[in-house]
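Multiple structures follow.
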Structure 1
């Protein structure tokens with residue numbers, strides 16, 4: 001699996017810093033990833049929906065820790081580039 005494109009849409013919020021769209025192998029798109037700022041770090045939350053009981057269920061997510069790390073590293077790198085360029 002290769003991440004062939006990442007698009008970042010910045011947000012002005014204390015915790016939610018951006019939405020991201022990731023294209024895999026040039027043929028599959030995952031929208032709705034979130035760049036979240038917690039107390040001491042940034043992380044990427046996968047797209048999710050709220051269940052009737054108020055809990056959340058991921059709509060799309062990596063199966064392996066390696067895939068999650070690869071997606072998170074690439075999304076955060078693109079977010080940092082956007083911030084450095086003055087986009088956020």
Structure 2
């Protein structure tokens with residue numbers, strides 16, 4: 001993980017992320033965000049997380065930083081609304 005990006009998961013947060021990752025009805029974007037943080041919590045570095053998830057370094061860093069700032073709820077929240085198309 002990058003210098004300056006640190007977070008500690010409580011047992012409740014860790015279980016919540018595991019539940020999200022395991023639930024068949026979870027949105028896939030929430031599943032991989034949960035996996036980023038669970039793998040980070042296990043001590044894996046960015047390269048190992050990238051290999052395990054197939055996502056880019058900047059993507060991993062973005063979600064690690066958001067988790068640090070906003071916790072689990074920040075991983076599930078949509079920051080910008082979807083654009084509706086009328087076609």
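A short reminder: the numbers here are calculations on the coordinates, not readings from a lab. Keep in mind that what you see is a predicted model, and the values were worked out from it rather than measured. Cβ atoms are built from the backbone, for glycine too; each structure is taken alone.
To test your reading of the models, identify which of 1, 2 gives -20000 for helix-only ellipticity at 222 nm (-39500 (n - 2.57) for each DSSP H run of 4 or more, over all residues; to 500) when calculated.
Matching structure: 2.
Which one of 1, 2 has mean count of other Cβ atoms within 10 Å over residues 36-43, as calculated from the coordinates, equal to 10.2?
1
So if we calculate relative contact order in percent (Cα under 8 Å, 6 or more apart) for every structure here (1, 2), which label has the highest result?
2
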